[in-house]
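*Asks:* Below: a set of structures, written as C-alpha cells.
Readers should treat all values here as calculations from the given coordinates under stated rules, not as data from a laboratory. Not measured: the values here are computed from a predicted model. Cβ atoms are built from the backbone, for glycine too; each structure is taken alone.
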Structure 1
Amino acid sequence: MSAKIIFHHGAECSNKVRSVFRNILLLLFIFCASQIKAQTAAESLTAALTTAYKQNDFPGFSVAIVNSDSILYENAFGFADLEKKTPYTTTTVQPIASVSKLFIGMSVMKAIEQGLFTLDMEINSILPFKLQHPYTPEVPITLRHLVTHTSGITDHADTYKKTYLYNTPVNEDNPIYRLLKSKGYGAEGKDTTLAAFLQDYLSTAGSYYSNKNFNKQAPGKRYEYSNIGSDLAAWLIELKSGMSFAEYTQKHILLPLQMTDATWSTANADQTKLSALYNGDKKSYPKYSSVTYPDGGLTTSCHELSLFLKEVIAGQHGKGEILKPESYAKMLQPAFSDSYKPENLNPAEPNIGVFYAIKKSGIVGHSGSDGGVTAFLFFNPAKGYGMLFIANTEMEGLNGVNKNMMTGFEKIWSIMGQYASKLQSDK
C-alpha cells in the first residue's frame, strides 16, 4: 500500500523520497530474485529426484535437507500403500529403524543434565541385578561403554529374533509373516516389557542368558555394534527417572519438538498416516513393533524427523532448545583418539559420539535398516546442513542386499548433496 501511495504522489515527492523509493524497489527486486533462485533450486531438485524415483525400486520415500534455522527442502515420492495407491507424503509415518538410537543419545544427555547419572557411572549401581561380563568379570561396564558400543554386550541372533511383536489382528496368510515365523521371529507370548527382556538376556538367572550374549574382550576394548546394549542405556533412564523410556522421550524430546505423530509402536500410530512396509520384491510386511523398541522402534514422519535434525544442528552451533550447549558438545564429541582406539573399528566410520556415528569425512549421524525400512540421517558440521532419507522398503532384508535399491539410494543421496549447498546459500 505505501509503495502505491508514493507512486501516485511521485511528482510531489522530494528527491530524498524518490531515493528511498528506489532503494525499496531495489530491495524488493533483490528479495524476489533470491526467492526465484531458491524456488528454481528446489524445483530442479524435485525434478531430479522424480527422475531418480522412476528409475529405482522404492515404492515410496521421503527426503529433507535442513540447517539450524529451517527446513530447506522436504518432499516425498511414490506410494505409502501400493495396493491402495496411497501417496507417500512428508507426513506419512513409518519406523525409522536404528536412527531411533539418536533419541536414546539425546535422552541420555538430558538425564545427565537432570543429575540422574554420568557417562562414567558403573551401570551396576543402577541395575536391580548384578551384571558381569562373563569373560572379564573384574572390569565394570559403564554407561559410556553402552553409548559407544564397547560394552562387550552382543546381539545373539536367535534370541534377538524373539523381540519382534506382530500387531493384531495378524494376517496369517501374509507370505512374509509365514517366512518370519518359520525363521523364529516373534516374542512367543513371553513378558514383552523392555525390563523383562533385558533381565532375561543379561541376568545369569535369565531364561535367555548365555555367554554368547557377550564378546570375549573386556568392556572398552572392542567396538561391536549392539542393539541390546543400546536398549540397556534406555532402560537405565527408566530406572532412574521412574518413567518408561517412551514416556520420557515424549515429555523431554518429542512434544517439545512438536513431533506429535511420533510414537514408539506402530500399533499406537495414526493408522491413516502409517505406511505399509515392503521387501525388495514389493511384498508387504505384517505390521510389527518390538519389545526392544528403543533401539529401532520410533515411528515418525520425514517432516517430524526434520525438526529433530534441525534441533541437533542448532545444538551443535550452541543454539539448541532441548539440551544445553555443553551437552550437545559432549554428545557429538568423538569418543576415540590415537591414545584410545578399540579394536574392530570400521575405517569408514572410525569414531562415535553418544550413539552418533562419525564418518572419516567428519559427517555425523546414523543409518537404519529393518524389515521394510531404510533410513539415513546425517549432517555436515563444517557446512552446517544435514540430510535425511526414509523409505518404506528394505535395501537389506531376508534375501540379502537389493543392489538395484542400493544403487538407487546412492544416486538419490548424491543428488541431494549436489543441491544442499545451493539451498543453504539461497537462504
Structure 2
Amino acid sequence: MGHFAVIAPPLYSHFHALQALAQTLLARGHRITFIQQSDARTLLSDERIAFVAVGERTHPAGSLSSELRRLAAPGGLSLFRVIHDLASTTDMLCRELPAVLQRLQVDGVIADQMEAAGGLVAEALQLPFVSVACALPVNREAAIPLVVMPFRFAQDEKALQRYQASSDIYDRIMRRHGAVIARHARAFGLPERHGLHQCLSPLAQISQLVPAFDFPRQQLPACYHSVGPLRTPVASGALAAPWPALRQPVVYASLGTLQGHRFRLFLHLAQACRNQQLSLVVAHCGGLTASQAHQLRLAGAAWVTDFVDQRAALQHAQLFITHAGLNSALEALECGTPMLALPIAFDQPGVAARIEWHGVGRRASRFSRVAQLEHHLQQLLSDDRYRLRMSAIQAQLQRAGGCTRAADIVEQALCQQQIVLAEAT
C-alpha cells in the first residue's frame, strides 16, 4: 500500500473534493497526508487523514482568514494582492515541500491543478504525481477561452483572436505568480515554465468536469480523465425538503462559502422573488449577520439560513441561483435544477458560460437590477427546455465513476508509475 501526499490550495471546495478521494484511497489501505499552512487543518473533517503544517514563518496560524477575505473580493487593486498571496503560497510550498516529502517518505503526490508547487516539487524529486482539477481544468487550447474568462464558445476568427488576447492579458496580470513558478523550476533543474498549465502530470490528469458540460475540446492529453464529482457517496432517491412548507415555486440561492457575505445581491434577489411571488430560500454559509438575515426576510425572502443540505435543496427547488462554482453547478445538473448563474471570480465566469452555452440555465451580472433579475427568473421558470437539456449531461455524470474511478487512476499512476490512458469514448 502507498503513502500519498495531497497538495492543494487552502480552500474548502478543493479540500472537500480531495478529502473524498482520500477517503476512498484510505478504504483501500493507503495512507494519505495533506500538507499546507496550519490553518488549513480545519478544512479536513476526517481524523484518519494526516496533516502536516508548513510555512510557520511566512504563513503563521491565523493568517489564512485575511487571505480568504481578500480572495472573496478580488476586484480592482485587491486582485494584485490576491495574486501576491497565491505567489507567496506557491513560493513557500516550493521551499518547504522537498524536505517534508523526503522526511515522510511518500510514494507519490496528488496535486491540485490550482497549486503549481505540487507538480513542480514532485517532478523535481522524481516522485510520480497525478494532477486533479477540482475547478475547471487549466489545460489550455488556443480554440478554448481560458477558464477565468466569460466568453461563449465560438470558432470564428474574431473569437479566436479574443481568446488569444485575453490569454496574453491574463499572463501579464499573473506574472508575479508566473515568476515564482519559473524561478523554482530553474532551481529544481526543470524545463522552463511559468503557468499552472505547464505543471501538470504526464501520468494522469483527473477532472470533475465531464465533456457534455464542457466546450468542445480537441487537444486534451491522452492521460486526461473526466470522472465527475469527487465526493463521498450520497443516498439515492428523494430527500426531505430542508425547509418548512413554502409556497411554490421555490427558488434556492447560495453563493458558496466565500461569497455568502454579499448582502446587497441577496437583497436584490429577495425583492425580485417577492415581485414574482416566488419563495426564495437563502443559504449564506455564515456570511451574513442575524440583522442582515432579518432584513432579507423583510425584503421578501421566505427562509434564510446559514447552511442547508444542498442536494436536498436542489431536489425540491424549481430554480437554483448560484455563483457558478463547479461543484454547485454539477450538483444542480445531477438534480435536474435549472440555474441562474451570477459569477463573481476565478473560474465562475467559465462555468457560467458553459451553463449558458449548453442551455441549462441563464447567466446574469451580479450587478443586475431587480427588474433584470425578474426577467431571468420568468424565463427560467416558464421554459421547460432548460431542464430537458440536462439529460445528456446527467447521463455522463452517472457513468463517470467519481471517487472510485479516480482512485483506480491514482493507484495505477502512483503505485505502478504508469501512464494511465483515457478510455476511448
Structure 3
Amino acid sequence: MTQLDSRGCRVSGATPAALAAYEHALSDFLSWRSGAAEPLDLALAEAPGFVMARVLQAYMRLGSRDPRRVREAGPLLAATTGLPANEYEQRHLAVIARVLADDYRGAVGLLGEALAAQPRDLLALAVAHGFDYLTGEIAHLRDRIESVLPAWPTDLPGYHSVRAMHAFGLAECGDYEHAEEAACAALGLNENDARAHHAMAHVFEMTDRPDAGVHWLNAHAQRWSVETVVATHGWWHLALFHLACGEVKSAMALYDGRIRAGGSLDVADLIDATALLWRLHLRGVDTGTRWNELSAAWEPHIEDGFCSFSDLHAMLAFVGARDWTRAQRLEHALVLGQLKPTRYGETTRQLGLPGCSGLVAFGRGNHPMAIALLGSLPTQVHRLGGSHAQRDVLHLTLLQAIERIRRPAHRPSTLRFPGATHETRRAASRNEAATPAP
C-alpha cells in the first residue's frame, strides 16, 4: 500500500493510522523532543511493513557518536529485507548500510541525490544535516538547506525544522544576523522546537553576548530542557555563558546540579561534562574529585575506534584526572586506529592522534610539545565535527600552553581562529596583553 506523507513523499506499507503515528514521531525527532520511539512502535504495530518507520528507527541511532548505539541500526536494517520499497525508500536503506560501513561520505552523497529528486524529503534533509555536523562539513550545514528552501512553502508541515536547521548552519558559517532571524522564525512557528532554541544559544555564543544567552536560556528553559534530547547540552551552553560573565560558581553549580547530576553515560553528555570541567580547569578552578568520575565513565570507550571528537574528550578526562594509565591506553589505541583505511583512520591520523598527544603533553607540562601538536590542528580541526563552540576547547588549551611559556616568538596575535567564539577571543586578548613585545 502506497501513501503520501505530509510533504508529498511516497511511503510504502503504511495505513492511515500508522502514517499519523509516524508523522508524530518524525515531528518529535526533528524538534529534538524525546519520546519519538513510542509513536514509531505504534506505527509498526499497526503496519509491520511500513518501511520509512523502520528507516526512522535506524536514523535515530545513526546520529550517535557511540558505536554501540550506531550498531543497533544493523538489525533494524535487516528487518527491512524483503519488504516492498520504492526508489526513495531504497535509497534511504542504502544510506543506512553506508553508515554502518563507516562510509559517511557515500551516505551523504546518496542523501544529496534523494534531495535533488525530492527536496521536500524532510527526513533526508535532517539526516544529511546531522551527518554534515558529525563530519565537519561546515559550509554544507548552510548550503544544503538553502538548496531546498525554494521548494518549501511556509505552511508545509515541518517548515519550522527547516528554518531551525538553516539557523544553525548560518551561525556556523558566520552569518549571525540571519541565523538569529531564522531561529526566531522557526520558534514563531513552533515554540517547542528545541533545535531552534539551540541555534539561538550558538548565536549568542558567537556574537559575544553571554548576558543575553543567560537570559534567553533561563527564560525558555521549559521549552528546551523538558522532554527533549538536548537538555544537558542546553545546560552546558548556559554554563559557558556564566563562565564568560565571570560567574564560576554558577557554572560549577550547573555542572553538579544539571550536567552530571544523574551520572549519565551517554557519550554526548560525557562530552559536555568534560568540555565544561576542562574550561574550569584552565581557569585554575579547584574541581575536586570530579575528574575521577569522568575518567571512569570514559574508560569503556578507549577502544571504540569510531569518533575522533569523542577520543579527544576522553583524553581530556584522563589528563584532567592525571590518569596516565588510561591516557596511555588511548594513545596506543589511536596509534593502531590511524592505520584503518576508513573515515575514522583518516581523522585519527590527521587530528585524533596529534590532538590527544598534545593534550597529554600539556597535562605533563611539556608546553613546547603541546604547542607544536595542538598548533598543527586549526586548519583541519573542523573535520572533527561538532560546532565552533565545542571545538573551542582545543584552541583554549593551545592558548593556555602559549601563555604558560611566555615566549615572544609565540605571540598570541598569530593564533586567531576563523569562527572563534567569544571565549577564545577573550583568552587570546588576555594572552596578548600579558606577553612582552619583541
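*Asks:* Given a computed value of 16 for relative contact order in percent (Cα under 8 Å, 6 or more apart), which structure among 1, 2, 3 does it belong to?
*Replies:* On the way: 1: 25; 2: 16; 3: 11.
Matching structure: 2.
*Asks:* Another one. For mean count of other Cβ atoms within 10 Å over residues 98-105, which of the structures 1, 2, 3 scores highest? Kindly include the intermediate steps, with their values, before the conclusion.
*Replies:* Details: 1: 24.8; 2: 13.5; 3: 17.4.
The structure with the largest value is 1.
*Asks:* Of the structures labelled 1, 2, 3, which one yields 24.6 when mean count of other Cβ atoms within 10 Å over residues 290-297 is computed from its coordinates?
*Replies:* Working: 1: 24.6; 2: 14.8; 3: 19.1.
Going label by label, the one that fits is 1.
*Asks:* To test your reading of the models, identify which of 1, 2, 3 gives 35, 23, 23 for semi-axes √(5λ) of the Cα gyration tensor in Å when calculated.
*Replies:* The read-out comes from structure 2.
*Asks:* In addition: Comparing 1, 2, 3, where is distance in nm of label points 7 Å out along Cα→Cβ at positions 74 and 138 highest? Intermediate values should be presented prior to the final figure.
*Replies:* On the way: 1: 5.4; 2: 1.1; 3: 3.5.
Going through 1, 2, 3 one by one, distance in nm of label points 7 Å out along Cα→Cβ at positions 74 and 138 is largest in 1.
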